[in-house]
Structure I
Amino acid sequence: MEPLSLFELNTLVKQTLDLNLEPSYWVVAEIGELRLNQKGHCYMELVEKEEDSIKAKIRANIWSYTYRNLSGWFESITHQSLQPGIKILANVTVNFHELYGLSLTVKDIDPNFTLGERARKKQEVINQLQSDGVFNMNRELPLPVAPQNIAVISSSTAAGLGDFMDQLKHNDDNFRFNVKLFQAMVQGDEAVASIIEAMHEVYETIEAFDVLVIIRGGGAQVDLDCFDTYDLASHVAQFPIPVITGIGHERDETITDLVAHTKMKTPTAVAAFLLGGLKQFEEKLDVLYTKTWHYTHNFIRQQNHLLDHLQNQLKHLAKRSVAERESRLNGLGASLKLLSKSAINQHKMRLTDLTKQIKSKPFVILQIHINKIVFMERSIQLLDPMKVLKRGYTITTINGKQPDKLKEIDSGMIMVTKSLDKTIKSKIEQVKTD
């Protein structure tokens with residue numbers, strides 16, 4: 001076989017493909033890259049992935065006229081534009097050009113497939129959250145009665161953030177909110193990690209906040225894909241304070257919206273919800289104030305009536321008590337006079353008796369003492385030594401001392417015996433103890 005030139009080989013491939021391939025095929029693929037040129041032609045790279053690795057890829061194009069029709073129809077059905085990252089079911093023809101190689105030309109796109117694919121992925125995430133038991137956790141938290149300390153996660157440049165802040169600041173009721181912004185990317189590949197990191201920052205000072213608000217403005221559906229991921233939805237579902245979302249437009253509902261405590265349509269709707277909560281709380285306070293005022297007024301009036309009644313009773317009781325006391329005092333005064341006279345007479349009689357006793361008593365006492373003195377005198381006289389000697393007794397001393405006062409009596413001591421008319425001295429020769 002003679003060798004072929006490259007052009008001849010490519011021509012042979014083209015002819016072979018034209019003869020053996022169908023006019024078109026329906027192909028499922030993900031848009032890897034997409035760009036438009038100045039003439040309106042759309043150039044894409046379609047890929048098939050297995051987990052995170054690309055399993056196959058091919059160039060594809062949509063000519064400008066077809067692209068205008070397809071893109072408008074696709075966006076009206078799916079509410080998102082054709083862009084990288086979404087999966088499509090496209091009707092394509094296979095082209096092989098001798099110079100540009102193999103490529104596909106997109107003739108049609110089924111938007112319902114993309115809707116179904118997105119719905120399937122969302123349902124898988126929802127099922128996983130329910131299986132993990134976290135789907136309803138945040139929704140079961142009690143919402144504060146009047147939340148005013150607000151943590152906000154959003155992009156600082158988001159138009160929705162400006163609308164939210166402006167509505168809170170310039171409200172007709174002059175309610176005041178303490179709002180702290182925790183900046184995060186709210187679209188793109190890094191949005192999930194960025195929002196979760198901002199949630200961690202909020203958690204570090206969780207005591208300072210009543211609720212967490214996650215907001216972003218509207219946009220293409222694919223821009224909201226980060227809010228349909230399991231990681232972000234799981235963090236929102238398990239956050240310890242109520243989470244209020246205002247993500248996208250009214251037609252959008254992400255999984256993050258479903259697990260949040262309260263889902264509002266837009267950032268301005270979140271602001272209106274917070275203001276409405278304070279308004280409702282203020283109205284309840286007004287009702288309670290009115291009820292309290294009426295209750296207090298009626299209570300004071302009743303107490304005044306009771307006090308008037310008690311005052312009249314007190315006056316009547318006081319008069320009656322004073323009259324009773326006066327009557328009792330008068331009776332006591334009369335009794336006191338009688339008792340005083342009786343007591344005085346009794347004391348007079350007692351004083352008379354005492355006077356008589358005082359007059360007679362000294363003489364009786366004096367006579368008693370005189371008799372005692374006479375008796376003592378006689379006793380003394382009886383003890384007079386001379387009278388004792390006269391009665392025949394003698395007085396004996398040894399060495400000048402009475403014998404009973406000496407500790408020892410020895411032989412040789414001088415004993416003196418005295419009678420009435422004699423004194424006898426003798427010397428002790430022998431002492432005999434009985």
Structure II
Amino acid sequence: MTATHPRPAAATPVQGGRGTPVDPHRWPDVASPPRASRVRRATAAAVVRRALHRLPLRVRFADGETVGLGGPLVEVHDPDAFHGRIGARGLIGFGESYMAGEWDAPDLVGALTVLAANAARLVPAPLQRLRGLWHQRQPAAGRNTPEGARDNISSHYDLSNDLFALFLDDTLSYSSAVFPVFPARRESLAAAQQRKIDRLLDLAEVGDGTRLLEIGTGWGELALRAAARGADVTSLTLSREQRDRALARAREAGLADRIRVELRDYREEKGTYDAIVSVEMIEAVGAEFWPVYFRTLDERLAPGGRAALQAITMPHDRMLAARHTHTWIQKYVFPGGLIPSTDAMEDTVRDHTGLCVARRDGFGAHYAETLRLWRERFTERADEVDALGFDETFRRLWTFYLAYSEAGFRAAYLDVQQYLFTKEGPAR
């Protein structure tokens with residue numbers, strides 16, 4: 001996955017649907033719309049228009065035609081390219097069409113929320129059975145083998161620490177916060193992230209002398225707060241940029257003697273721990289490796305140990321439908337990723353481990369607010385994103401990614417959970 005790399009070799013840009021410059025070297029599938037057959041293009045146009053007539057949207061095409069029941073506005077600047085991309089690549093084409101500037105929405109989150117809330121009925125049932133004709137299969141290169149996982153993680157998290165710092169808060173936390181009140185205020189985000197972390201540490205009963213394993217370091221905030229409680233922390237990551245920043249923060253905080261950050265796959269860890277914490281890492285594991293992931297938690301926990309996880313989830317039926325499909329998010333943002341369902345996780349724990357599900361709390365509305373704050377800051381700092389070497393197509397990609405994710409939570413298509421798993425044995 002190289003599509004999101006910030007500084008490839010220069011190439012002559014081509015124009016998107018409304019003058020958006022698209023670098024064909026950096027974004028080949030965006031710069032060159034796929035050649036959909038006349039039948040596919042016509043079928044896509046018919047399906048799209050049929051769906052729009054029943055949705056609370058207002059979609060205005062370049063010729064002035066407007067369809068929909070009213071609601072957030074979507075402006076399609078290049079209908080032929082728009083329908084052609086959807087006809088050739090389904091929802092991947094829908095996202096690439098936005099990246100190319102072929103459609104826009106003044107309230108992008110509002111428009112995508114309508115689509116997310118109606119995702120299950122956008123395509124007529126007879127055509128859903130032909131899903132395989134439109135949707136690509138996941139590429140073998142995206143499998144989260146130990147080597148593949150390193151490549152997948154690096155493609156996103158090693159983009160640039162400076163990029164993430166532009167829109168995250170001072171804790172550099174890249175997962176859902178927990179807010180005391182809604183609507184969330186930007187100045188409350190850091191405290192809300194620390195509240196989330198403290199809830200997880202409390203669930204795992206992390207305190208003075210706890211041997212803690214963290215799977216997925218991020219930029220180190222959880223390790224810092226655990227070490228400040230007196231825990232001895234081993235944190236695993238596959239991102240060199242995140243490891244460097246986390247270690248620097250540990251030194252600055254005077255906690256380097258309590259925190260070890262290892263460039264190590266979770267499958268390679270051999271230690272024994274009183275507690276394990278993992279925040280929104282399971283989404284990067286891949287369905288075929290969920291049993292290995294949860295067995296690792298079981299094997300690494302000492303008897304009486306506790307594991308606290310935070311995980312994005314989706315409805316089980318939607319997860320099954322998406323499980324073998326290559327999506328826009330996988331292609332451009334999180335290669336190899338798959339959001340699990342609560343059923344899938346709990347069934348895996350039951351069938352492959354001796355762990356017990358002791359608690360589960362959902363708080364999807366908090367993620368919608370977290371994403372809104374990130375998106376607003378990312379948008380406001382577009383010039384600084386550009387100064388880091390990221391072009392306009394990248395900015396549209398990330399705007400779409402953040403808005404698409406926020407819409408998923410606002411429509412309750414997505415949720416986020418904090419889990420507590422316990423292992424039988426003598427109390428610590």
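Bear in mind these aren't lab numbers, they're just calculated from the coordinates by the rules spelled out. This one's a predicted model, so the numbers in the text were calculated from it and none came from an experiment. Cβ atoms are built from the backbone, for glycine too; each structure is taken alone.
Using the calculated result 4, 12, 13, 10, 8, 6, 4, 4, 3, 3, 3, 4, 5, 6, 5, 4, 3, 3, 2, 0, 0 for P(r) over Cα pairs in 10 Å bins from 0, in percent, pick out the matching structure from I, II.
Matching structure: I.
Comparing relative contact order in percent (Cα under 8 Å, 6 or more apart) across I, II, which structure shows the greatest value?
Top value of relative contact order in percent (Cα under 8 Å, 6 or more apart) goes to structure II.
Work out which structure the value 12.0 belongs to, where distance in nm of label points 7 Å out along Cα→Cβ at positions 211 and 363 was derived from one of I, II.
Values: I: 12.0; II: 3.0.
Answer by label: I.
Comparing structures I, II by FRET efficiency 1/(1 + (r/R0)^6) of positions 51 and 243 (r between Cβ atoms, R0 = 41 Å, to 0.05), which one has the largest value? Walk me through the numbers before you get to the answer.
Working: I: 0.85; II: 0.35.
Between I, II, the highest calculated value is found for I.
I have 9.5 for mean projected area of the Cα convex hull in nm², for residues 267-386 alone, calculated from one of the structures I, II. Which structure is it?
Of the options listed, only II reproduces it.
Taking -13000 as the value of helix-only ellipticity at 222 nm (-39500 (n - 2.57) for each DSSP H run of 4 or more, over all residues; to 500) derived from one of the structures shown (I, II), identify that structure. Walk me through the numbers on the way to the answer.
Details: I: -17000; II: -13000.
Derived from the structure labelled II.
Work out distance in nm of label points 7 Å out along Cα→Cβ at positions 163 and 307 for each of structures I, II, then name the structure with the largest result. Kindly include the intermediate steps, with their values, before the conclusion.
On the way: I: 5.9; II: 3.1.
Once distance in nm of label points 7 Å out along Cα→Cβ at positions 163 and 307 is worked out for each structure, I has the highest.
So distance in nm of label points 7 Å out along Cα→Cβ at positions 115 and 291, computed for just one structure, reads 3.7; which one of I, II is that? Mind dumping the intermediate values first?
On the way: I: 4.9; II: 3.7.
Matching structure: II.
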